[in-house]
Structures are given as C-alpha cells and as structure tokens.
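Listed after this line are the structures, all set down as structure tokens.
Just so it is clear, none of the values below were taken in a lab; they were calculated from the coordinates. All values derive from a computational prediction rather than experimental measurement. Cβ atoms are built from the backbone, for glycine too; each structure is taken alone.
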Structure 1
Amino acid sequence: MSLRADALPRERLPETWVVEVVRTWAFARRNVIMAQRNVFFVFELTFWPGVAMLSHGLLTRFLALDAKMTAFILVGTVALSTVQVCQLDVAYAVLFDIWSKSMKHQFLTPIGIRHLAIGSWIVGVARGVTVFLLMAMIGTWAFRFDFVGAGPGSLALFLMGCFLCSLIIGLLVCSLVLLFGTRAETSAWAAVNFVVMLSGIYYPISVLPGWAQGVAAGIPLTYFLDAFRQGYGFEPHFAHAWLKGFALTGIYVVLAHWALASAITRSRRTGLLLKLSE
C-alpha cells in the first residue's frame, strides 16, 4: 500500500497493532536519527527558546509589569516556542525526504498518513516538552514565574492543546510542500508565526480589527491561551474555552489529514512527486 488515504480495501484484514506500532515508530526513529546528526537542531531546543524567554522576561522587567501581566506575556512565549518546535517535526516528515531526494522511495513503502503523522508528532511532543521544561526553569529562576500557577490539570490541557495545534500546522505545511514544491518550504517557519499572531499570543484578541477577531475565533490556540490565562486571574473572552478549543482541534485534524491525502494524490497526477525526488 502506498502513502495515500489510510483506509484499507474492504477485502483486506486490518493490520495488527504490532505492525501499526512498528510503522509509526519507524517515522519517529527517523526523526530522532536526523536530529542526532544535525547540531543545528540543538538551537531549536535550547538557544532560540532560551533567548525568547530571557528577552521577553527582561522586557516585562523594563516595562515594570506586575506579576499578572508578566504571566500573560510569558504564557504566550511558551506557547509560541512549544508549537514551533513540535510542528517542525511533523513538517520534517516530508521535508527530510525532499532534501534527501527520496520522496518516491517513501511512497513505495507500505505505510499510511497516520504512521507518518503520528510517528513524527511523537518526537515533536517529546521535543516540545523539553522546550517547555527549559523555559519553565529559566522563567522560574530569572523572573519568579510559576508555570503551574493555573494548576497542573490546566497546564496539561494547555500543553496538549499546543501539541495538537502543532500537528495540524505541520500536516498543512506538508500539504503545501507537496502542492507547490520547494517554494513552499518557508511555510514550515512562517505558518506558525501567522497562526500565533492571530491567536492573541502577546495581547488579547480584542485589540485586533473586527475581521481579524473573527479569524482568531476559528483558531484552536486562541481558546487554549484564553482558558489557561484564566488560571492567572484574567477574565475569559470565551465561554467553555477548553471545550471549544478541543472541538475545533478534532475537526481540523480530520481536515488536515484529508488535505494531505488530497495533496499526495494531486502531486502524483501532476508528476511533482517524481520531480521532488530528482
């Protein structure tokens, strides 16, 4: 079975869970190996998140913000870095094959989109947790910010929401690359910044123009930020923010899966799949 939609022909028996785990782990293992061989990946885990936390933390000191407003800013800083790192791993599932000119070889293997997405996402979650712990240590040590101030349950929901948003963005980046080729590679870094800009990352979405607020209301991360910040004393902008955020996430995961499957089909038909392997 080549990489397309995950549905198997009706006459075939479902794969055993062992096969599913092995195929999923293959993509996770590949991302780990590639990360070990590239020293610059260390910057994604340590340097840039550390610089972001220190620079934004120092900005709150310069502006003499109180503890509440400092929490507002630093929560956004954590969300940006966590989502950025995690979604890159999902995007790398396709980008690695483009950079190594091996796209057509991957599509000959008996795997589905679910293996590619989940395997890469697992590594992204692990790296995202690492980034969060690093930023939490810096924020606690340098700025006395309590990252568990909203409660451990709220923190767990917030991180899960960030990771699921990363999965959606990463799959969409993969779709764009398969539709437009290497010209769309920059979307791996640009897409997440566009999303967080509209999500109220460093400001409430009420400061955005009316049309932008409407767009923000369709982004799951907006709800996760709003719900998590309530634990630090901020008034909610949305009712039932957790529920709405995860409901939107579920819908977008399905749509992102469909978009990638459609992009794969189109790239085969147009011949772009073979061009990306030359």
Structure 2
Amino acid sequence: MDSRAFLGLQRESQTRFSLQVEPRLATSGSFLFGGAGLGAGVAALEAVTQRPCTWATAQYLSYAKLGERLDIDVTVAVEGSSVTQARAVCRVGDREVLTVNAALGDRNFDANGQFVEMPTTIPPDESRPRVLRAAHANSIMEALDMRIAKGRDLDDLDGTPSDGRTIMWVRIKSLVDGLDAPALGILGDFVPMAAGQALGLRAGGNSLDNTIRFSRLVATDWVLLDIQIESVQRGFAHGTIQMFAQNGTLLATASQSCIARKWKT
C-alpha cells in the first residue's frame, strides 16, 4: 500500500479528488486528522502538477467528520520552468474544511548540504511503544506504530513541565511501497501531543495550521520525529518538528500551532 491508497484518495477529474473520512484517517474525536488532510492535499497537488512538493502549508478552517466525503479541488496559480505554485481547497459539500498552498518542483543547483544532525537516541526496537487511551480506538492512532525515545507515559504526566522536547519513532503500519511527501504530511502532525508532554499534562489540541518543508526523501522504515515545543501561551501551543530517516538524513521540517486543550478524561 502507498500513501494515496492509505488515504483512499480517488481522482474524480483532472483537478478534483475525493476521499471518505474513515476511522484510519480520523482523530479520537471522530473528525479528519489534520496530517491526513495535509497529506491528501499534497498528494492531489503532486498528481496535478506532476512535480514533487517543496513546501506546503495547511490552514484548518473546519472539521470533516467521520463518514463524510472530502472533495479536493486543485488550482494551479503559476507554472514556471522549474517551480509551480498551486493550492488545494478541501470541502465537505459547501463547507470549506482546509486549504493547502504549496510550491512544487526541482531545480539543478551545484551545491547542497544538511546542517542539522539527527539527535543521538535509542533505535526504534529499543524504544517503548506509545501507550494509547481507550478513546484512541478506531482512529488513525491504531494505524500508526509509535515508539517513544524521549517522553513520558500518560501515568507520568503529573503537571511537571519538561524541557519541551519529545523524540518519537513513527511509521504507518500498512505503508509498504515507500515513504513519500504525502506520508510525511501525515506524520508531521504531532505538535498537539507534544504540547501535553511539555506541560506535563494530559492535554493536546486542535491544529490551526501545519507547514512542512521537504528536504530529501530516502528509503527508511521508521521516521524519527524530533519535536520541540517553543511556547504555550494565551491558550495556544507552538512547536516545530524535524523529521529524520534512520540513517540520519533530514527528510523534512514542520511547524505548527494549535488550540491547547486539556483532555476531559
């Protein structure tokens, strides 16, 4: 299965796509997981432009609920010799749910470099599985394999703040055809979870946005998420994620803001 099959993305016309919000794409609150929305937008944009995504940002406006159909309409705004600027507007009926703006393309440039290093940490097979709540049943969390390298279990969240850093290995269990940009879009949506880790509270949040910048895609079974919460102020959490392959290659960086919320149970 590839990322488009995981998302259930269907092509309706040259510029329109759709998907059904199924449990494997939904949050524990029974609405579309923000990363799945971003990943679907990136997949649609890449299919229309026939170019790889360089940068994409999603603004989350509403919720697509479990069982609803999400329609994705792609508009190419500017098409240059090496870079295309485009957007994907995602709706349920007449209700706009999210908008993804992106730049796509490749350029020849005779220099390159990676200037951040993957943190020294324990490998995925030595990291402990993330403990899920009962509320996570029938949600995207069951479709992911998550291993905590630096972070706390639920019972250890006693109100004591951490240094704001969470490190976690993650992969999509059914993804066997290789990692791509849409898959990284799905996996880059863990700032809300890390906000609870930073505060030491059973807390998370609802995403307001997510911006992902793609570096270099290489084959890897696991993706290391190095998540840093910078602040939780005025009821909002802000954080960044560096995403690494197992060999230390930087795959992408993501940044996100969310509405901070304590869990009711």
Structure 3
Amino acid sequence: MNRTTQPLDVEALRAALVGPWAQVDVVGRTGSTNADLMAAAVAGAPDRTVLVAEHQESGRGRLARSWVSPPGSGLTVSALFRPVGVSPSRFSWLPLLAGLAVLDTVRSFTAAPAGLKWPNDLLMGAEPRKVAGILAEVTDPSRPAVVVGIGLNVDAAPSDQPGATSLVAQAERAIDRAEVLVELLTRLAEREAAWRDDRGDPDAGRLRADYRAGCASLGSSVRVELPGGTSVTGTAEDVDRDGRLLLLDDAGHRQAVAAGDVVHLRPACG
C-alpha cells in the first residue's frame, strides 16, 4: 500500500469546498492548525474558515497530548465557527458533531467497523484502534468563536500514536487524501449547519440520535479519567442535551460527566 503521496491542491479544494466554507487554506508546515486558526479568529477571520497543514509539528490533543502529522500520512485540519444564535452551553456539541462527520466519512470509504469514543476519538477495526482525534477550543469571547481541529490517519498512523491505525490499513486499499478531505469537510459543513439551524438543540433534528447510534462508548464498561487526576468507573448509559456523558457508576449512582478521558474496559466498536 505504500505509494508516493501527492500534495494537496489548494485550488481544487477551494473549487470543491468554497460555498459551504468561506475560506480554505493549505500550509506546508505549521506547529498547530488549531493555534494558527485561534490567532486568526482573534484577528477577525470569518465564520467557516478552514486551515489544513501538510505537516503539523506540535499539534495538541486532549490532556496536553501531542498530535504530530508527518507529511502525507494523514489529514490535519481545523475549522473556525462563529455559531451566532447558539447558546454557549451547547458549544460542547461541536466536537461531537465533528466526530459524527469523521465517522460518516470513514464509512463512505470502508465497511470496516468504526465507532466514536466519547468525547473526541474515532476507533476502527475488529480490535478497535484510534484512527482520528478531535479538539475543540473556544476563543475570542467578544465574538463567540470555536475552533475544531481534526487529525485523521489516512495512509499511516504517526509514530507518536502507539497502537493507532489508519484508514488505508482498515480499508486495505489505497485512498486519496484529497477525496477524504473533501468528503470530511462536506460532511462537517452539513452537520454544523443543521445544528446551527436548530440553535444548538441536539433533539430538534437527528443529532443526538445519530450520536447515540455511532458512539461505541454507550453501553460499554468504561473508566473516565477526570480533570484533576481522579477517575470513575461504570457503564456509559447516554449523552444528555449538553453533550455530557451519563455514567452509572459501580455504586449505582448516576452522574453527568462534562469532561474526561474515556478508557473502554472491554472492546466496543460499531
């Protein structure tokens, strides 16, 4: 499956994507597309601006983890949203709907098992392994803005992701990164536009129902590592209207978890 990876053609991407997206840029190398786009947001970048990097050197995942993307190995893309009319309490749905867009995308290229791990990872394979991660960051309080970053392993899993997999490995065939990127950004634009039209209400359309159907965490025995170093174990039962994970712990108590890192204690992938 090794092949020479072609660089992304920014003009072809703009022809395919500008319309739903206001602006699409590709850079050869950067530290972090999220950091760059957050700075651009403060400087007044428009709603639905997209930044893609061929090589990301110091990207960030959750809990200060790195996400390095060597040239041609995958896709590193960040999107800026200014969701006017949506309560900030519902902004937590942006990484979840982005996860659904990634799930929609990989399912259009392969029938390999795939499912979401709340709140920000996509797992693939009969023995589920991470293939994508998502990080949403809020910036510019004067003009509400959220930057959603997505890293998707297409040709190979980077060396800083032990145990991860790639879309090519799961599909067992060559896949064009540009086709994946266009599909991903098309799906993301559709998901975000529907959510915004519904003023962030995940039950006005199919958002919460679709997330429930695509989330491998639900129904699974999990350990949630909470901010501050504590953890709780139990069964992930549902997600609520604010995107929080509803957990039934081992003592029979239910609680809503707004932030944390989920570890599946038994394999689960849809």
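Brief remarks on what is shown
- When distance in nm of label points 7 Å out along Cα→Cβ at positions 29 and 149 is calculated for each of 1, 2, 3, the greatest value falls to 1.
- Which entry (1, 2, 3) yields the derived value -4000 for helix-only ellipticity at 222 nm (-39500 (n - 2.57) for each DSSP H run of 4 or more, over all residues; to 500): 2
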